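What follows is calculated from the coordinates using simple rules that are stated; it is not laboratory data. Small disclaimer: the values here were computed from a predicted structure and weren't measured. Cβ atoms are built from the backbone, for glycine too; each structure is taken alone.
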Structure P
Amino acid sequence: MDADAWDERYAASELVWSATPNQFVAVECADLPPGTAVDLAAGEGRNAIWLAGLGWQVTAVDFSQVALDKGRRLAAEALDDAARITWVRGDATTWQPGEPVDLVVLAYLQLPAGQRRAAVRCGFGSLRAGGTLVLVAHDSTNLTEGTGGPQDPSVLMTADEVLADLEGLDHRVVRAGRVAREVAPGDDHRGEPARTAWDCLVRVERV
């Protein structure tokens, strides 16, 4: 799906994603002291806005200008200081900040293996020594054991595959594995009763 297609998707509804941060991003980042952060593939900015509310200085990067414009409006409504977020149109597989940052978030950027590897290594490369990368994505097992999410196995992943993307880069694994996410009735999960979705979660620190 290209940028124009995502522009159309974001323009077609008030919110494509929830206004609240991803639950795993919130848990993994809660113990980090505020600093500088990059939210890669930020979409409408739910994680960026939450981080900014905690005192982070955030750069929200996405290749959909429609999503960024919506995020900027949401931030103006939600934050006392919306200037804590800089909104940048860019490709998550190549974009780099001018200076190393303390935190990079990659949430549900579902790409084929080669592009995923580029995005993971690009995000990790944006970190200062001691910085943290938090990645959450639809797990490969969600296709057969979970609910919702992409139905194309080529864009699903496991924590082990994400760690393999970091091969040769000095890092310390804080957490890596499969995590359960309960999907409530009424959410976009193909009309099924409440079920469990399976995500992969990776948190690493740059050494």
Structure Q
Amino acid sequence: MTTPRRALIVIDVQNEYVTGDLPIEFPDVQTSLANIGRAIDAARAAGVPVVVVQNIAPATSPLFARGSAGAELHSVVTSRTHDHYVEKSLPSAFAGTDLADWLAARQIDTLAITGYMTHNCDASTINHAVHAGLAVEFLHDATGSVPYENSAGFASGEEIHRVFSVVLQSRFAAVASTDEWLAAVKGGAPLERGNIYTSNQAARARRVAV
């Protein structure tokens, strides 16, 4: 078993999701914020590099407008030190940034993803990382989603977060709690992700059993 060379990626932990116009619905934002803080502290203690990502939109944008209070990083991040900072304007933390080069220079092979939102910037970053050959871990209780309603229908924050977590575990990331991740870091062990075949087989077996 090879010890992962991890980096903790803290995505868009900004006031917009806490006190602004895009409040995280599920999991409870105070729970996820506390777990993000725990993950950062554990990473620092273990020598795992911490990358802080901040989404910035044009000053005229209704969300994350440059210079606005909503775009500012939350105090759970600003009160702690980090190793690298990435400003982005697209969902993936890799798109138009130096993140890939920074990780490669440090021979990082595993990303641990925290922050917001599960279904948008987290998922986009995870997919980008997997396509680049990196292993990914997703801390499901240090992340979160909001509800949506549009021409395609309605989904609650809980539904979106739950479904994305299941899909991520089926192929893209090892989905784990913060406690499970802390134990893996302490033990120098990787977390296990699933695969499409076994995930589908388990679902089909459940349906037959019912």
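Matching task: 137 is the computed value of volume of the Cα convex hull per residue in Å³. Pick the structure from P, Q. Before the final figure, lay out each step's value.
On the way: P: 113; Q: 137.
Label of the source structure: Q.
If helix-only ellipticity at 222 nm (-39500 (n - 2.57) for each DSSP H run of 4 or more, over all residues; to 500) computes to -10500, which of P, Q did it come from? Source structure: Q. Among candidates P, Q, the computation of mean count of other Cβ atoms within 10 Å over residues 142-149 that gave 21.5 used structure Q.
Ranked by relative contact order in percent (Cα under 8 Å, 6 or more apart), which of P, Q sits at the highest value?
Values: P: 17; Q: 24.
If we compare relative contact order in percent (Cα under 8 Å, 6 or more apart) over P, Q, the biggest value is for Q.
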